Structure P
Amino acid sequence: MKTLLDFSRELAAIGQAGLTYSKDPFDKERFARLREMASELLQAPEQIPAFRWPDEKGYSTPKVDVRGAIFCGDQVLLIKETASGQWTLPGGWADVNHSPKENVERECKEETGYDVTATAITSVIDRERAGYPSNAYTTYKIFFLCEIVGGAPQLNIESSGIEFFPLRALPELDTHRTSREDIEHAYTFYQNGRGTVHFN
């Protein structure tokens, strides 16, 4: 069953596409109003009172988040997010002008200090359909198995901790960014040297 957020997100995407491709000025006004209504749906008191969909151009597409799973024996490397105080696999939003592999390797370097190489994709998922908390945007998460090839642990403004944890004793995870299930699936790849890519 669709939620109010689902309807708002879809209306905003239709409005954005209409503003991009429509030539008729009257239609453009209607599509602009459709985007306003999409925001108003989420401004009800029980929702997000100050919410407004940002003014974006072009066809609306999902955002991409990349995560690197780095193992040593039965331990996984996690970073402590400065913002939430919880732990997660290193990663973040994919940047333009970089391939998915380059993005996850860059994110791991920035957040851990380690030079890594991505060796396999373990999961490609829609975050909400995989049980992650709702987010305003449709987001695809790509999980990579990575190996350390150099560098040393180094904190930055995004991470206040860098540590290997046994899978049987994981700390409190930032469940907006990483789930235990995705870590365990990546570990299966690591153990077996191969596996089936999880997708939904």
Structure Q
Amino acid sequence: MAGTGSLRDKHKSRRRAQLLVLGKELFVRQGYAATSMQAIAEAAEVGVATVYNYFGGKGRLLAEILREDFAGLYRRGDALLAEPPADPVRGVLALIKLYQRFEGNWQAKHLLAAVLGPGLAADPALDEVAREAERQVKDQLAALLTHYQQAGRVRREVNIRDAAMVLFYVFNQHFIEYVTGQSTDFARMKAVMNRQLRFIVTAIQA
């Protein structure tokens, strides 16, 4: 009996992974709004009820795709925090660079547009992912700045949470403008963002 249960669990795990892969391919190619649960089911050669049984809805499916992708970035950010560059400017830019590379330098605009930020997402499940991402990035920025403050590289009177919030909002504003098409040149957008981030960090250095 235990063996039967184990095989069933493995089958469910493989099916779930397959749906995540196929769902992401369709979301990237067609966009969130244009991709139906029926299309995902047909790509996986299963009934649409099966897709709903695994994820409950399209928003939750994309949320799980993004959550797994973000988890990899969070781990890389934590690794950087474990051994940060000596210079605060280099450290902040290195951390932000990890998130600038998300989904191929933000090229999967159809996918990313569905989860722009808290209150802007197309679905409550996606809004939750956006809030998680905002919290994680702010926390990592705050942890990095705290390290530099304790090392005497950031002024003691600087409020770390406020500084992390300002840095995040600069990053997030450029993300929103690029994904929504207000900014179309990634290299130029990245250069402007980095210049602004460098200005902020330089201003709070000891």
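Each reported figure results from applying straightforward, stated rules to the coordinates on display, with no laboratory input. Worth saying up front: this structure is predicted, and the values here are computed from it rather than measured. Cβ atoms are built from the backbone, for glycine too; each structure is taken alone.
As an exercise: distance in nm of label points 7 Å out along Cα→Cβ at positions 14 and 158, calculated from one structure in P, Q, equals 3.6. Which structure is it? Clearly, the read-out refers to P. Each of P, Q could give helix-only ellipticity at 222 nm (-39500 (n - 2.57) for each DSSP H run of 4 or more, over all residues; to 500), but the derived value -10000 comes from P.
Across the set P, Q, distance in nm of label points 7 Å out along Cα→Cβ at positions 150 and 190 reaches its highest value in structure Q. 0.35 is what came out when FRET efficiency 1/(1 + (r/R0)^6) of positions 38 and 110 (r between Cβ atoms, R0 = 30 Å, to 0.05) was calculated for one structure; which of P, Q is it? Corresponding structure: P.
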